[in-house]
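Read through the structures below before going on.
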Structure 1
Amino acid sequence: MIALVDCNNFYASCERVFSPKLDRIPIVVLSNNDGCVVARSNEAKALGIAMGVPLFKIKALIKEEGVRVFSSNYELYGDMSSRVVSVLRRFVPEIEIYSIDESFINFDGVPNLNELSSEMRSTVKKWTGIPVSVGLGDTKTLAKIANHKAKKKPSGVHRTSADSIEDLEHLPVDEIWGIGAKLARRLRSIGITTALQFKNTSAALVRKVGGVVMERTHQELNGFRCFEFEQPQPRQNICCSRSFGRRVEKLQDVESALSSYVSKAVRKMRAEGSVANGIQVFLNTDRFNTSSPQYNNSSSGRLPYPSSDLLTVANEANRHLKRIFRKGYSYKKVGVLLLGLAPGGQQQLPLFANSIGRKKNGRIQIKVRRERLNEAIEEIISKLGKEAISLGRASLKRNGGHRAPWSLKSENLSPKYTTRWEDLLIVK
């Protein structure tokens with residue numbers, strides 16, 4: 001048996017955990033730069049606010065209905081997601097994190113599934129404040145369908161089997177996990193509009209219409225497991241980029257943004273114990289602003305040696321940026337891609353590295369001085385937060401305290417309640 005644990009209206013729920021007065025208030029969370037709606041509470045859904053709608057189109061409705069609007073607080077959401085998963089791991093050993101708000105759980109051989117699922121729900125809610133629903137099925141696809149049903153039940157737990165006609169007969173084919181809009185159109189063109197019709201279709205016809213991948217989904221609906229649990233694989237690349245809060249033209253501003261993204265990418269790489277062999281920097285204008293000159297370019301190359309050193313990577317990134325930067329354009333986005341990641345223990349030190357060797361317990365321990373600096377930076381960040389220390393050119397604020405022009409537009413950002421000392425709630 002497989003369970004899918006899904007956090008209900010996750011972004012909105014995170015905001016409510018630290019501000020209970022938001023309970024039963026319609027909430028929407030916006031995308032980067034406060035562009036469009038990416039998350040909604042049930043109350044906001046009831047008002048007809050659609051996923052992806054631009055903010056400017058619903059401003060009148062927001063004012064009229066008292067909708068609370070939040071900028072995406074990814075630091076908070078990521079931390080709360082980790083807390084939810086840590087609670088789930090207390091119940092079962094095998095978990096596959098599917099997304100920031102969903103996890104598959106292997107319940108094979110586990111007795112009393114309904115009781116355990118209910119206990120998981122109540123514990124997650126008690127320890128984190130996040131409400132979750134649990135869908136049970138013999139396959140991942142059935143568990144996904146069950147979760148849709150669970151969200152509508154007071155118990156928050158539901159099981160769907162291959163014989164659950166009631167669960168399948170009214171479910172549109174485009175709501176089946178793994179069947180997108182294009183495949184759904186193909187199925188509807190041959191008269192298959194519901195999950196039950198799709199399940200009862202011959203495997204040969206399914207394969208003819210949608211290939212092997214759709215056939216696997218079809219087999220899953222019939223109770224045959226085709227999508228096994230996936231173990232996390234080491235990443236080969238790490239990308240970090242963002243669209244600017246407003247278009248920028250000066251090299252200095254683009255350098256500042258790039259340095260910030262490099263710092264974030266290197267932190268991710270070091271957290272995984274990896275080193276990078278190469279780097280790519282890309283730079284784009286706003287492709288949607290057709291009235292302005294367009295320019296897109298990238299530059300890539302190998303690092304001097306496999307490295308996770310912030311200064312080495314930052315210097316190389318800046319060198320590549322200067323290769324592709326051109327005056328006279330209004331830039332919208334810059335990014336960095338760390339290439340060829342490998343385990344840090346397999347790195348080969350440069351021949352003339354500035355390092356110190358000493359003998360201890362019969363071993364030669366080599367400590368590169370630059371590594372000490374990286375470790376000091378990590379310690380400061382762990383104690384004081386990510387903005388406590390940064391590369392000089394990466395500062396989010398300019399002289400006078402004004403935010404850099406490239407920084408994300410986030411006019412409705414809530415505090416980072418769990419990751420910044422200054423944002424911790426004070427109990428009186």
Structure 2
Amino acid sequence: MEVAVIGINHNNSPIQVREVFSFTESMKIEGADLILDKSSKELIIISTCNRSEIYIASEDIENSVKEVIEFYKEFFNSPKAEDYIFVKNGKEAVIHLYMVSAGLDSMILGEDQILGQIRDAMNFSMELGFSKKVLNRLFMDAICEGKKIRNLLKISEIPLSTSYIGINLLKKEIGSLKDKKALVIGTGKMSTLAIRYLYEEDLKEIYLTNRTYEKMKEIFKEFNNLIAIKYEERYEVIEDVDILITATSAPHTIIMKEHMKKRNKKIYILDLALPRDVDSAVGEDENIILYHNDDLQRVSEMNLLRRKRLSEQAIEIINSDVDKYMEWINTINVDPIIESLNNRCNSIKEETMNYINRKVDLNKRDQKIVDKMVMSALKKIIREPIKALKQINNEDSEEYIEVMKKIFEI
């Protein structure tokens with residue numbers, strides 16, 4: 001039995017292509033039935049926004065891979081599917097799944113969500129009987145590997161979001177943010193993330209403003225304790241808050257030095273916008289600590305480099321651990337021949353004991369002793385061949401199995 005993965009993911013396909021090849025649960029069931037009706041023996045499908053991957057176990061892997069490629073074309077009515085499909089066999093397929101599980105094949109290096117998605121895919125196939133011994137073991141090992149890499153290297157704990165980096169920077173500068181007041185200007189993704197991180201810090205008050213009030217309504221649905229203010233009142237509120245975060249899409253600066261009154265207490269400003277929302281001259285006031293997006297982006301880029309370095313360590317660990325699974329699958333591939341050898345030994349032993357009993361009158365005790373001696377001798381004959389068989393690479397095992405079948409007449 002060999003394993004392979006056939007699929008389409010963010011490495012080789014844009015989102016408009018990935019959308020075409022995504023599976024619903026009912027499509028997974030229908031697809032699995034079609035594939036397993038041919039030469040594949042086991043199957044697990046991982047389908048997320050970033051990947052559509054079909055893992056198979058088969059005794060005729062080359063033919064099974066061709067069948068899955070044809071399945072992609074026909075099932076999704078896409079003759080050009082092969083332009084985007086990648087295929088990995090054997091050890092390469094195992095390495096790929098381990099990498100995916102560890103978050104090393106994700107768009108955001110080290111992300112955690114994929115681990116749960118792999119577990120869900122495995123459970124789905126196990127419950128419906130699409131996967132058995134080979135793939136269940138592979139996926140369970142991959143999940144363990146993903147957890148191991150995360151616990152050892154903690155890649156996902158190195159922040160990449162400039163919003164998160166900015167809030168962490170404030171905590172280092174100010175200390176606890178509890179009982180502080182903040183104003184957030186903007187309603188985009190960066191602003192929403194900033195509000196989410198601020199909420200975790202238990203601030204006294206969080207104000208929100210934007211040029212268009214309509215765009216603020218969606219944010220208020222998620223964060224009902226926000227205080228809305230008119231955009232024109234932003235400078236008045238800035239005088240009272242400890243933190244200002246801006247992340248608008250305005251083509252020009254929206255916070256100008258000439259409109260800022262002299263500060264008697266410190267205010268920390270995170271300008272997450274590009275182009276900048278806050279005039280650089282604002283930071284000339286000794287009580288105004290201004291961080292532009294570039295300052296935070298540099299930290300983010302350094303953190304990404306740290307993640308990449310750690311991912312290199314993770315790959316070394318994975319390459320070592322994959323060998324354990326490959327040894328196991330090689331062992332189960334020779335299980336049938338080992339069972340046949342043991343059965344042949346039992347058969348020869350029975351024939352031998354029948355012959356001895358016809359020629360010699362033995363009591364029950366002596367029969368048992370002779371029985372054990374004969375079986376022990378037969379086991380010694382097959383011990384070394386079995387040991388050698390278990391050490392043979394998967395690619396070569398078929399040839400050796402055929403030789404052993406001829407030698408031992410099994």
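A short reminder: the numbers here are calculations on the coordinates, not readings from a lab. Just so it is clear, the structure is predicted and the values come from calculations on it, not from any experiment. Cβ atoms are built from the backbone, for glycine too; each structure is taken alone.
Quick notes
- Structure from which -0.55, -0.77, -1.08, -1.17 was derived, log10 I(q)/I(0) by the Debye sum over Cα atoms at q = 0.09, 0.12, 0.20, 0.21 Å⁻¹, for residues 139-290 alone, options 1, 2: 1
- Value 19.8, calculated as mean count of other Cβ atoms within 10 Å over residues 131-138, assigned to which of 1, 2: 2
- Each of 1, 2 could give mean count of other Cβ atoms within 10 Å over residues 163-170, but the derived value 21.5 comes from 2.
- If FRET efficiency 1/(1 + (r/R0)^6) of positions 75 and 307 (r between Cβ atoms, R0 = 25 Å, to 0.05) is computed and equals 0.45, the structure in 1, 2: 1
- Looking across 1, 2, the calculation of relative contact order in percent (Cα under 8 Å, 6 or more apart) that yields 16 traces back to 1.
- If helix-only ellipticity at 222 nm (-39500 (n - 2.57) for each DSSP H run of 4 or more, over all residues; to 500) is computed and equals -11000, the structure in 1, 2: 1
- Each of 1, 2 could give log10 I(q)/I(0) by the Debye sum over Cα atoms at q = 0.12, 0.15, 0.21 Å⁻¹, for residues 227-330 alone, but the derived value -0.55, -0.70, -1.09 comes from 2.
- A value of 22.1 for mean count of other Cβ atoms within 10 Å over residues 43-50, calculated from one of 1, 2, originates in structure 2.
- At a computed 66, 24, 17 (semi-axes √(5λ) of the Cα gyration tensor in Å), which of 1, 2: 2
- Looking at FRET efficiency 1/(1 + (r/R0)^6) of positions 99 and 187 (r between Cβ atoms, R0 = 30 Å, to 0.05) over structures 1, 2, structure 1 comes out largest.
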